[in-house]
Structures are given as C-alpha cells and as structure tokens.
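Following this line, the structures themselves.
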Structure I
Amino acid sequence: MSLSLVHSRALLGLDAAAVTVEVHLANGLPSFTLVGLAETEVKEARERVRSAILNAGLEFPHNKRITVNLAPADLPKDSGRFDLPIALGILAASGQIDPAALAGHEFAGELSLSGELRPVRGALAMALALRAVPTKLVLPPGSAEEAALVPGITIYKATHLLDLVQQFLPGRGPAHPDAPIWSPLAPQPLHIRWDGPDLADVKGQAAPKRALEIAAAGGHSILFSGPPGAGKSMLAERLAGLLPPMSTDEALESAAIASLAGRFEIAHWGQRPTCSPHHSASAVALVGGGSPPRPGEVSLAHHGVLYLDELPEFPRAALEALREPLESGRITIARAARRAEFPARFQLVAAMNPCPCGHLGSAQRACRCTPDQVARYQGRLSGPLLDRIDLHVQVGALPSTELLQASAGENTASVRARCTAAHARALARQGKPNHALTSQEIDTHTRPEEDALRFLDTAAVRLGWSARGLHRTLKVARTIADLADAPRITLEHVAEALQYRQAARA
C-alpha cells in the first residue's frame, strides 16, 4: 500500500486555487476510482492516463486498487489539466519516480494517448497565483510560454511524459544537469508597437477624430452616430492604437483572461485587445456565463476596446447587461452551484445609424422612415445606458468631392503621443485615468474655474442632466484640459465637453 501527493491548480473564474492530487494504491479488486467533484472531462482522464503510461513504455499497476482524490473535495474541477499530475501520482506511488522529488513543483497538462503533452487553458492565471509562492511550474508547450510571461516565476516546459519520468527518477533529484527540459523559460518583453490600421487613413472627419483622441486620453466611452459609409467603423477600429501603452500588470491581466478562453497569442503580448462581437450576440456571450463560468466579451476586452457596431440591433437584455461593468469595471456571474468574478474595465466604442434606413439628417440621400419608425429604432437604447456613455458624436457623410481631395491627416503615432502625455498627467495628479474618478475625487481634481462652473450649471439645468451626466461631463472636461496641459478646467474646456453630451438622453 502506497500514497503519493502531486500539486496542481483548478480554475474558478480568474482565480487558480491550489489542488492536491492524492493517489493511493492498495491491494484488492483492480479498479481506477477518481473522486473530488470532477467534471466529465476530468473523469475521462482515467483512460487517457492509462493509455499514456502504457504507450510510453512504463508500467501501469493493473493489479492494484487505484484511488485518486482531487482535494479539496468541494472545489469544482474541469478540463484535462489534471491528466499529468494524475499520471505522475500513479508513477510515484508505484515507485517508478521519486515522490520526494515532486515536492516544490506544480504540474498541469493534458495527455494524449501516446504520452505527449497538450496545452491547457488558463496557464497565465496559474502563474499569477504563484507569484507569492516559491514553487516551480511545469507545463506543456504553448502553455509554458504563456506562463513564462509572468515575472518572478520559474517555468519549465515538458513535451512528453517520459521527459518528466527521466527527470524524477529515484535517486536522481529534480535538478540534474543532463535533463533536457530543466532550463527555465525566459519571459518575453512587451510589444508596444502598434501594428493595426492608421488614423491617417481616415480622411476629413476632424470633429470625430478629436472626440476619438479625447476618449483615448481619458479612457472614456464613445458612441458614433451617422449614415452608412460615413467612417464610423474606421474610426472605431483605430481607437486601440491611440491608447497609452499597457503596463506589465495590465498586460498580464488582459492576457490571463484571453488564456482562459483559449484566445491568447504570444504575438499579441502587450497589445490592447479589441473585441467586436456580432449584433446577434446574447447577454451571456457579452458578459460571460456557462458552467463552469467563462469570461464574456466585456472581460476579454479588459484594458482594451469593446466595439459594438449596429448598437440598436443588439438584444435589449445584452445591452442592459453592460450597465454594471461600465460603472464598476467588474462582472459577477452568480449561479446556483458556483460564483465567479471577472475584471471588465474596457473602453466602449459603439456605432449606430440614426434611423432604420440610416439617412436621417443626411444631405446626400433623403430618409424614408416615418417618425414612428425612427422613435422605435432609437428607443431600443435605454436612457440609463446612454447616460453611461461619455461622448456622443455625430459622424456626417462627406461629399465625394471633399473625400477625393482631402489630404491625409495626423497619423496614429503623433496622436497617441498626445494621448499618452495627457494620460500620464492624470496618473501623476490622481493615480488613475479620468474616467475612473469617484464622486469625491471629482470634487477634488475637476473643480472648474468660476465662469466655467456657472456655464456648466446653466447647461445642466437647461438640458435636464442627471447627476451622472454632470459628473461625466466634468471628467471629459478634465481630459480636454489635460490634452491642453492646463492645470484648471476653463470655460473653453467645458464648452467643448458640453457638445459631446447634448445627444445623451439623461
């Protein structure tokens, strides 16, 4: 009778909880029992582990009663990440590898029937959980490179079950110089160069491009409204290129969420994500859900851009689900069996037509919609949702003559430099971007001059703004002042912020 312990991690949202894989071999009727609140894909590990051990030329204890416990028993476990620790536990319990040498290591990986290791989701989340723990993490190819992005963590890559068997042979020790895999992976630097579309490609549209610059500098949400073909999508696709470079912590959080969904690519490490779901997406697709809970588009756009084209065409329930993350920057998915929380501090950029045909107010084509059709179309967006969008911008269609003769505008690099400088001023003053200011911080950091304050008060009363609308206008004015490197908010800054709020229905 023998017992071995192997350590691993289970994912619950973005948290990676520690799991101890206990393997017990005893005499009795041959069996292979797996317990510990395991999902179906975890229970299927019995057949994968058995075949992998045999096909690797190792001995599987057929004549033993094998019991595998995934502790703690009340923590849900899913995916094939426990294949590798279960196989190592059986080999250690049967004396084929040294159980003591496994101490100080954590393992995760899915096994093929031949014994090769396959990548698993959430490698970055596992590595982030180990930042305060002096433990080595062993992962398959693909997952190991992701985890190695976390600084201060020792990551090893193994391609086959035999690689680890050779490393942990009895009496050999876990750091033998002849072991081919025992070289820690080096992390990769952040990619700060923007490879996406350039703002100079957008001809004309000076006012929308100015609004896009303000949105990028302060982290504000923005809604473009205009006829088809006016350039709304072109503008939205270029917002991510104007945002300030990501810090290492921001890049790790964003990449960890993408890793949970299996979307992370090393080539995009350090670049702000842009998620653009189709307007047929459900509320669960946007905010997350399922069993186990998975992140939605709002979380996959964390520290990046969420672009919603044809905004009124989205289901009403999906749009209303955006209200909480727009305010708090987090989304909580609560189910009867489990609860998970994901970060969702994204920058919303949305586009819509002014009416069903799209030509309301256009000088090129006449609108054929009735007033009732226009009212129903625009009424698909609730007042509380519109109130949470900082900038409302009209994008008009350019005449063909002006479009053909227009010269290229500023490129992304020059505008991004101004946005980065304004962002740095906000961080130096208050430690956060302007869009994240609380009510108390608004009173401290966005106090306008007296004439600007009187003008703002008059406008708020006349336009019937809510308290949220007033506060968001002050945040936008503070960003405009930062772009101008002004210490105080002046009448000019408030007047410009006012024009981006007139279309909102507070």
Structure II
Amino acid sequence: MDLETLLSYEWSIMAPEFIILGVATLLSILDLFMGRDKDRKPLAWIGIAGIVLAIGVLFGLLDKEATSILADTFRLDGFGKAFKFIMLVGAGMVLLLAMSYEPKEGMKEYRGEFYYLFLAALLGAMIMTSSGDLITLFVGLELLSISSYILAGLRKKNIQSNESAMKYVINGSIATAITLFGMSYVYGLTGTTNLTEIFLLFTNLQETKMLYIVALAFFLIFIGLSFKLATAPFHMWAPDVYQGAPTPVTAFLSIVSKAAGFVIILRIMVTVFGQVPSGNEESPYMIFHLQDFVAFLAGATMIIGNTIALKQRNIKRMLAYSSIAQAGYILVAFATLSYFMIEAIWFYLVAYLFMNLGVFAILQVVTDKSGSADIQQFAGLYKRSPLTAVAMGIFILSLAGIPGTAGFIGKVNIFLGAFVTEPTHYVLASIMIATTVISYFYYFGILTQMFFRPAIDDSKVKLPGGVLIVAILCVIGTIAFGIFPGIALDFLSQFNNFSDFIG
C-alpha cells in the first residue's frame, strides 16, 4: 500500500479509537516513569478525559453516513455508533469507580497497569463494534479478552483473584477455539473473511449439502460466543470470576464486555447468517429454523441464572447469576428476531448500564469498608446512610423490572417483541415472566437487609467523590429512562438506519 492510498482513507471515522489508543499508550509510558510511591489517580483522570473526548468526537460523527475504510474491514454505521456510546459511557463510569477502589490488599501497586489495560480492553470492544471483517472482529475480541484476563487477576496476592483469572483464561481459551473453528467453516465455504461478501455469497447459496455445514458453523460460533456472554449452560466461569475479580473489573465485565459480546453476535449472526436460504419454501431463511435453538438457550439461561441466584449469600456471586439471567432476557430479543430487535437490545443495555453500575458502585464502598461481600453487610444500611440505601433500592427495583424504572421499559420492549412475530413466542414470554417473578425473591432479599434488618455496626457509609458521581448519574439515568423512555429512543433516532450495518 503506497502513501497516497494510505492518506486517501477517511481516517476521521476512527478518531474515537485513535483517542483511546493514544491515551492508553500515554498512560503506559507515564506509569513506567512514575515513582512507585506516586499516586496513580492522575492517570485515571487522564483516562476519563480521553473517554470524554472520544464521546465528543463520536457525537460529531452522528450525522455522518455509513462509511467503510481499509477494504471494508472497519465500518462506521448507525449500529456501531449506537453501541459505542454504551461502551464509552460505561467505561468512563468504571474508571470513576476504579479511582476510589481501595481493597485491603493486593492492588495498590498495580493501579497504573489497571488504567491502561482497561483502555486496551475498551479499544478491543470498540473495534468489534465497527468491524466489517471476521479477522478484525476476532482481533477486537481477543484484545478485549486478553486484557480482561489480566484485569481479573490483577490482585496478584489474592487467592480468589488468582483463581478467577485462571478459570477465566481456561474457559475463554476454549470459547476462542470453538469460535475460530466455526469461523473457519465460514471462510472455507466462501473464500473470504469480509462480512458483506460472505452475506452475498450465503444469500445465493444453492447447494443443499452446504447448508448443513453453514448450520454447523452457526452452532460453533454461537456456542463460542455464548461462553463470552456467560449464557447457560456455558456460564460456569462467571460466578467465580465476578467474585474474585476487583469490583471495577467485575462492573466492566458485566456492562462493557457483555455489550461487546452482543455486538459481535449481532454483527456475525445477522450479517453472515441472516439470509442463508433454508431450502424450505414456507420458511425461506435458515436463521428462522435455528430460532428454537437460541430460544432454548435463552429460556435455560433465564431459569438457571435466576434459580441459582436464590441461594447465594455472597452478593457478587448473586449479581453474577443475575447477570447471567439478564443475558437470557436479551437473548429473548435475539431469538424472536422481531423488527425492532436491535433497538430493544440497545435500550436494554442502556438501562442495564445505569442500574448495574449503580449497584456495583455502592457494593464497592460497602465491601471495601467491611472486607466482605456477604449480603449481611447491607443490613441496616438505611439507618446508617439513608440516601445510599434509597439509591441502592432504586437500582435493585430496576434490575427486578419494577414499573417506573428503566429496567421495566427494557423488559417490556423485549417482552412485546415476542408477540409481534410469527409464530408468536408464548413459551419464551411465559418463561420470561416466571423467571422475573423468581428474581424478586433474591432482589427483595437485599432490600430486606437494607431496610428491615438491624445494622451490624452504626458507622456511616460515605461515598467517595468518584463513586458519588457514578451513583448520582445512575439514579438519574435509571429513573429518567424509566419515566421518559422517549429520551433514549429519540436519541437513538439520530443514528442512521440500523440496517446499513449489513453493507
């Protein structure tokens, strides 16, 4: 590639990625030359400034038409812009949490590493969001995954952290191998890794025998990505990783990493397999024949996540199973393949961003103070810190899907999507209602501890500055999007048509 060709590309569409890359590089250099006794909080503020700048640049790209560069390997479209906002906002708030994270042992000397590894993981997620090629999708996925493995085990002297990192690496490696195996079938059938070219070749696929290989590729890729999403029965790593990882890392995995997982599922599954012919005149596309498989995983994920959460005493493990159940709810939207599937998933992830990050913000302060993540640490929180308890109550009610919260609107959107398609997914909708009711038992168990149990001690719970900012933003987002969901939906309408991500 000559210099003239290189300069002819419209590099401005990659400006948010370049900003995050530049800031991550700067932080790694600064951390290298800072003395061991120096406070690393300024690095966090630099990282937050970079994320805010990237958000501002992304706002400037809202009106830009879908554009691709580098032989369509990087593509900025409405789909990419919408999900990048979730990742950048979530990442910014996680950095605010990380600034105030003071575990009793095991992370102080590695705080500088946390910031630039975190930005590297964010960069991988953003690359996935705009990828138009299997290779760049995989590179982004592995940049996110490898950085996450290290972050999960960053407390090197903590046994639980070491265990979580080991389990994460082993399960992540298995998932990567399965995903690559499925991608190899796609490449073998088409001779290309470009998503648009694969889409066109699969659309015109006439050889019936090849359809079995395409279906096998679908299963392998979906199963491999299901490990990343922690959907049942591939969820076994999540509880241990959530429990052992530093709390800001757990928050990152539950929000940004999960959003990235659904991004790659939508990119690959809808683009690559969206219009593969089935050879059946009544149902012309293969993906509609595979709906039952996805629906089964969605139902199993909701049931397993919510039922096992019932007996958890460690609140981080409880939230891990809650996160598994939430992934099941989002899978319902994918299983139904409704006309507003992407919009429903996007809104739910926005709601999940605020309510889940809010929970982790308060959880971080309570667990740092007590040194334990047992649910009893929340006993009497209302008497000790009323406003903190009220904020936590709002987040829990939203996770449970109580009306007036963003979580309720997100669940309603997905629930209604099950009824606007043919055939109507009555069973899946029924499981969603039943498991939501089951979730009330463990969610309301936290509320019972906070409002109706005597306090273990009378010391006040004071939220540090960064955590306080996150908690306030999350309360505002959870209530505002619950009462006025049109705010988010009107913002979403500024993006280009989501269908342009097919190419």
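Overview of results
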{"item": "Structures I, II, by relative contact order in percent (Cα under 8 Å, 6 or more apart): label with the highest value", "result": "II"}
{"item": "Value 15.1, calculated as mean count of other Cβ atoms within 10 Å over residues 26-33, assigned to which of I, II", "result": "II"}
{"item": "Structures I, II, by mean projected area of the Cα convex hull in nm², for residues 226-321 alone: label with the highest value", "result": "I"}
{"item": "Among I, II, which structure scores highest (criterion: Cα Rg over 2.2 N^0.38 Å)", "result": "I"}
{"item": "Which entry (I, II) yields the derived value -10000 for helix-only ellipticity at 222 nm (-39500 (n - 2.57) for each DSSP H run of 4 or more, over all residues; to 500)", "result": "I"}
{"item": "Test item: semi-axes √(5λ) of the Cα gyration tensor in Å, for residues 354-481 alone calculated as 32, 16, 10, pick one of I, II", "result": "II"}
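Rule-based calculations on the coordinates, nothing more; no lab input. Predicted model, so just to flag it, every value in this text is computed and none were measured. Cβ atoms are built from the backbone, for glycine too; each structure is taken alone.
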